[in-house]
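As structure tokens, here come the structures.
No value in this document is a laboratory result; all are computed from the given coordinates. Given the structure is predicted, the values throughout are model-derived calculations rather than measurements. Cβ atoms are built from the backbone, for glycine too; each structure is taken alone.
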Structure P
Amino acid sequence: MKILFSPSEAKYKDGNDIKFTKENFIFPELFKYREEMINKYQSFINNASNNEIAKLIGTKKQDVIDYYSSDIFTRNTKKVIQRYDGVAYDYVKYDELSDLEKKYIDENVIIFSNLFGPILAGDTGLPDYKLKQGEKLDNLAVEVFYKEHFSKTLDEYLEDEDILDLRAGFYEKFYKLSKPYTTMKFIKDGKVVSHWAKAYRGIILNKISKNNIKTTQELMKLEINNLSISEIKVQKLKTEIVYNII
């Protein structure tokens with residue numbers, strides 16, 4: 001089973017000196033496109049005004065603008081799954097997992113970065129970066145760029161896999177699944193939740209890794225604390241499990 005996952009705006013700034021090279025990312029044959037996008041990003045930073053950088057990264061805090069105005073290629077890098085520091089990642093609790101559980105996540109979770117495109121959780125060489133969700137680079141929509149260049153390869157990569165899509169809606173724009181897949185929705189007091197949806201995506205990923213889930217059938221049998229299945233909706237390629245938060 002492969003799990004599609006969202007990135008996080010918050011990121012850890014530490015890392016190591018592993019380089020941003022094609023050997024350190026999934027789909028090395030497509031690395032030239034990642035490199036093109038990162039070069040475009042850095043070129044914009046190099047030539048943009050303070051206000052333009054603020055708009056690009058989504059903050060007016062000067063210390064943050066100054067930090068992200070530096071050369072992205074000189075920053076320390078980190079394993080992808082350990083770079084992100086948002087709600088979902090807090091609940092994945094990656095650093096507390098066993099080596100086998102970490103290996104499961106490293107090899108089976110694809111994270112859709114809004115700057116680097118689809119990357120594997122276990123990929124190394126990811127620098128700290130900041131790009132406001134949906135912001136364009138020189139009038140280029142990043143999600144459209146990656147969808148155009150990576151969709152065929154992703155189709156081939158996922159061809160024989162069961163798929164669990166845990167992405168937030170925006171990241172579906174990077175890649176549209178062309179085979180049957182499963183998604184999840186979380187309801188509390190009759191309303192779809194947002195913050196807790198992030199938390200439960202992390203909780204579910206943690207649970208999946210601990211149980212070495214390999215098929216949708218195994219996923220359906222997985223019991224998760226404080227969640228009960230209220231409905232399973234099937235529409236064309238999508239099977240949606242609707243959970244009530246107890």
Structure Q
Amino acid sequence: MTAPIIPGAGPFRAAGDDRGVLVLHGYTSNPLSMRPVADALAAEGFTVELPLLPGHGTAVEDLVPTAFTDWLAAAEAAYAELDGRCRAVAVVGLSMGGALTAWLASEHPEIAGIACLNAIVSPPDGMREALEEMLASGMEVMPAIASDIAKEGVVESAYPETPLRPLLTAFDAAADLEGRLGRISCPVLIVTSPQDHVVDPANGDVLAAAVTGPVERVTAPDSFHVVTLDHDGPTVTAAVVSFCTKVLTP
């Protein structure tokens with residue numbers, strides 16, 4: 001790391017009962033964006049793990065050399081550790097964290113359920129080509145994609161710039177993930193913000209149509225991308241807690 005961890009942005013864990021929940025944050029962000037969900041789950045007695053993904057939560061320079069494979073490896077390790085301590089595990093993720101969530105479920109049929117919040121599960125049309133053009137022109141970063149929040153005065157703790165090369169690996173992973181969604185047979189909660197300016201809301205429809213497990217959907221009409229920190233945050237958090245309670249109850 002080139003810089004210390006941003007205050008409050010370190011990993012969070014809470015020891016609870018034998019019901020485990022892995023919580024995953026998004027690209028350029030850190031655990032602070034998911035703390036409302038993690039805190040609510042911990043308050044209900046779940047054992048919670050919210051890791052700080054590689055390259056995040058310090059300085060943008062630390063994110064530049066990372067890739068989706070690094071974030072997935074960290075998510076896999078956190079899941080394995082939590083699964084070793086708990087009777088059953090659910091996974092919750094926002095944005096790129098939602099992609100990691102879906103990827104884990106495609107590999108681990110034993111996962112009790114997943115909640116995907118404004119997750120990217122399909123590559124956006126034309127974005128890969130646009131990123132390649134920017135990189136070819138010498139650009140390595142673009143303006144921040146963070147803080148897409150409708151609620152006035154709320155700012156996401158995230159990097160002020162978005163590295164392009166790691167983002168390209170996330171889009172490549174989304175292309176691979178789209179073909180793997182049919183492997184997901186556990187219950188799925190899909191949260192969608194119709195006014196999302198970062199991830200096309202149609203990703204929720206793609207996920208719902210492709211998975212083979214039962215699907216529940218929640219719409220966040222008054223929120224943008226970072227729904228956990230926005231107007232609908234309390235409603236979404238309550239829905240996640242209710243979902244995890246249901247899928248993790250023996």
Read-out mean count of other Cβ atoms within 10 Å over residues 21-28, computed value 29.0, structure in P, Q: Q
Ranking P, Q by relative contact order in percent (Cα under 8 Å, 6 or more apart), the structure that comes out highest: P
Quick check for you: by mean count of other Cβ atoms within 10 Å over residues 61-68, which of P, Q is greatest? Q
